Structure 1
Amino acid sequence: MPEQRDGVSAVTKVLIRDMTVSDLAEVTAIENESFSTPWSEASFLSELDNPGSVCLVALANGSLIGYVCASCIFDEGHILNLAVRPDCRRRGVGRMLVLTVLRRLREIGCKKVFLEVRTSNTAAIGLYESIGFRMLGLRRGYYHFPKEDAVVMVLNLQQTTLS
């Protein structure tokens, strides 16, 4: 990772590609910086080895700045994990990752996609709603450290234009 982390502020192009094992050090660094109960490297490896999973990374100026992991079982998808490096947030990277993974899930036959998000994460909820996700319900006490409810959201890929 470059020393000049704020160099991404001048980004004009973000590349989205499949995650590889060689990305995991940077992915887990972002994961640890983003979540109070982060995934382990083994969790990411498990998703990379799962044929029903889609794991993508976002790169800008040669630096890995975000990632998303999702899975599809039969015709039902689930966004499992999404994070953007803190100094690169609120610049559209998360939207690009979500839209790209949704397109890939649609290509492999998913009709609906679900996700959970902390009730306090209003930025993420706003992002998902702007893409077309709607609130389905709450999972009480879903998150730990700190304990918090999760908003369950769903998107019907058959009725959504992904742009």
Structure 2
Amino acid sequence: MVYLMTSLPSLSFDQVPPITIDEFNDEAKSQLSARHFRLLESVDIQQLNTEVGKKSIASFLQTIKEDLAEVRKAKVQNRQAQPVRLPKSALVGNPLEREIKILQWQWQELLDMEAGKTFTLTEVLVYKLKLQIVSRLHSFNQKEGAKVLASMVNPAKNKEDN
């Protein structure tokens, strides 16, 4: 794990990902035991897989899952969301701003989680989650996002335009 972590480029929330998830997985597969790599493969911040072997990461992913479900449920019920850990300040703004705030909160939680865990499996798992966050952040396209939002808000007008 020491060689893997020292060979990976550093990540910053506001930078373009220096490597792809596939490149990271290839590097990790060549450096980790089969058991550790299977655990790493199971970690996915988009899928919110809570069946990972590390309790702190599983708990974190479960909390995200529950908080996002609460936010969606509150929106449908037209009430104020009451997330457990997600700060209410992350729920303010347009959809893109909210998504960025949620990603920033996730990033900070992961930084706290990896503190003092140098060259451990936890650090490798957190690196993957952080890489997924910056990859998601830099996949946003405002123009395309506006089209999707418009099609959801006013589908009848969108059909007329096509």
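Just so you know, all these numbers are worked out from the coordinates, no wet-lab data involved. None of these values were measured; they are calculated from a predicted model. Cβ atoms are built from the backbone, for glycine too; each structure is taken alone.
What to note about this one:
- Computing helix-only ellipticity at 222 nm (-39500 (n - 2.57) for each DSSP H run of 4 or more, over all residues; to 500) across structures 1, 2 gives -8500 for structure 1.
- Distance in nm of label points 7 Å out along Cα→Cβ at positions 56 and 80 - structure with the largest value, from 1, 2: 2
- Ranking 1, 2 by relative contact order in percent (Cα under 8 Å, 6 or more apart), the structure that comes out highest: 2
- For 42, 36, 30 (Cα extents along the principal axes in Å, calculated) the corresponding structure among 1, 2: 1
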